[in-house]
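Coordinate-derived values only; no laboratory data. Everything numeric here is computed off the predicted structure, so don't read it as measured data. Cβ atoms are built from the backbone, for glycine too; each structure is taken alone.
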Structure P
Amino acid sequence: MNENEKDVKIENEDDLFVPISQDMIQSEKIIAPRYSYWKSVFRIFFKKKINIFLIALFVLIFLIAFIGPIFAPYVYEENVNLLAAQHLSPSKALAFFKDKPELGPSIKWILGTGHIGNSIFYGIISSARTSLLLSTICAAINMVIGILLGAVWGYSKKFDAVMLVIYNIIANVPYLLLIMVLVYVIGSGFWSFVFALTVTGWLGIAYFFRTQVMIIRDREYSLASRCLGTPIPRVIGKNILPFLTSVIVTILATELPSYISFEVYLSYLGAGLSASIPSIGRMISQAQTGFTQYPWEFWPPVLVAAAITIILYLLGQNLADASDPRTHM
């Protein structure tokens, strides 16, 4: 290799290196993309097209259930004295009320009439609103109380000793039996039914979280926080509950539809909401004696209750999977 070739090689090697300033602040910065946990959760969640379809379907049901009764009020006994309007199939109902516009628009009778001439379609709309309100309120109350008490229950050994006694006493009483007794004692109004579902409904959630918290509370980062003198509420709020996000969403996925099932089942047994409150369970109960003769009275409310329950369950399960930290690796 001659001298000219050596000079060219050295110049090319020098081009590979660029001098930088010795800035201590800049040297401490880590060049990495910002990470957002919830942004990652929703990115994984919406990656499944079925979730978008389920959300759109649920929003449609929600809007119909909450906006529909404003423009289409449901009066259960409006045709109680009109014997000819009882147990009409959809086609017969449309033909019967065609010449009676004062009794409601045609869309009101597209699913036929019930045993006292009531509109099945308007009844389902109002009943779906009741079911959605009931499940949302009960789930919110039970989840908040259950998570907070469960976190303290699993962290405090003194509180654990007291709560275990309470849990062993109440857990031996069948939940459905307790609800039925409370409904008979305090009444079957909407808020009475909410109270019956929530007075002990949080206990099972709290016990489950107690177990989860006991697993996490003795991990290294929690012990380090305790050694540094971090207050217990802060340790629970910062170290324990965020780790259980996917568990919380999983329980919520089962809680929301379960209250709809409770309402339907108890109304079917005659221990649900009062007759003045539109209820899917009561519609099913009233139609079950003649569901072979009048299937249009029985199957529409059954299908609506099943659709709401399945949609809520699937959305909750898929959101729980997306919020699992292991899916973000």
Structure Q
Amino acid sequence: MLTVMVLSGGFSFEREVSLASGRRACQELESQGIDTLATDTDQHLLIRLQQERPDAVLNLLHGPRGEDGTIAEILEMATVPYVGPPPQAARLAFDKPTAKELVHRSGIATPASSVLPLETFQELGAEGIIAALVDKIGLPLVVKPARGGSALGLTIVHEAHDVSSAMVQCFAYSEAALIEKYVVGTEVALTIIEEDSEPVALPLVQIAFSKGRYDYQARYTAGEVEFIIPSDLPTAIQDCARKTGIAIHQGLGLRDWSRIDMIIDEAGTPNFLEATSCPGLTHTSAVPVAIAASGRVLGNVLLQLVERSIARSRRH
């Protein structure tokens, strides 16, 4: 019988979401006859890995250190098979400005943006920088942390005088802000799972939210957001979004699974927002919904990803 260590919790602002994802993953894997080791992270993690020697690790640590390649580095040091991308790919995807630049260079649309470190905002004069940002990008715009997830620190700004407070909120979660042009359109989440060495795009999850944006509260509060699946977008646009998502997954070097967030603009063009290499599995997360809509069972998908990681480790 396989034993899988499920990593969740950690020290980021997304700790509670990560713990919820971990609990669900353990339940789903156990339903497939797998022994699980629910494991939080602390200074003893490497020692535990070496002592427990699980057959594989499922990393569900959201946020810094979980998604930025750090845990992947530790797991490779411990020579334990794990689900998810190698360290370098995890780093690329987690850093939103870097991921956006790589995707943009490949010819895929992504909202116009600027990156502003906290030090620049403090040292070069906030008022002048804000005015220049508004002139360059235009209103409305989106201010969000350059690194991090769950929409923490994200603000949609409609008036120039609100940019400063949005920056302050953003810097509470990250040392750099990503400021993007707000794109009017339909927000979608695309789950990608690799099967038989090929990435498979699951049904598109269309997101409608009651309070105007898919922020942290909406993501994790029942009733705040509606997932429309199957999507009511035209079939040709859905097909284009799925192909675009697969291209992003491959271009960033992601592996096993991912969630690609996009917004379909009024012209029907998918615009890349961000990629998640460690998708959430809570009861209000998009990935389990997409898996169910595809006719798959979440526990079986997780088991297949675990078996895939073990087979990959044996090959190498």
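The table for this structure:
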item	result
Top of P, Q by mean count of other Cβ atoms within 10 Å over residues 256-263, largest first	Q
Structure responsible for 2.9, with distance in nm of label points 7 Å out along Cα→Cβ at positions 240 and 304 calculated and labels P, Q on offer	Q
Among P, Q, structure where helix-only ellipticity at 222 nm (-39500 (n - 2.57) for each DSSP H run of 4 or more, over all residues; to 500) as derived comes to -12000	Q
Origin of the derived value 0.95 (FRET efficiency 1/(1 + (r/R0)^6) of positions 56 and 296 (r between Cβ atoms, R0 = 30 Å, to 0.05); candidates P, Q)	Q
Of the structures P, Q, the one that 130 was derived from, the read-out being volume of the Cα convex hull per residue in Å³	Q
Among P, Q, structure where distance in nm of label points 7 Å out along Cα→Cβ at positions 112 and 152 as derived comes to 3.2	Q
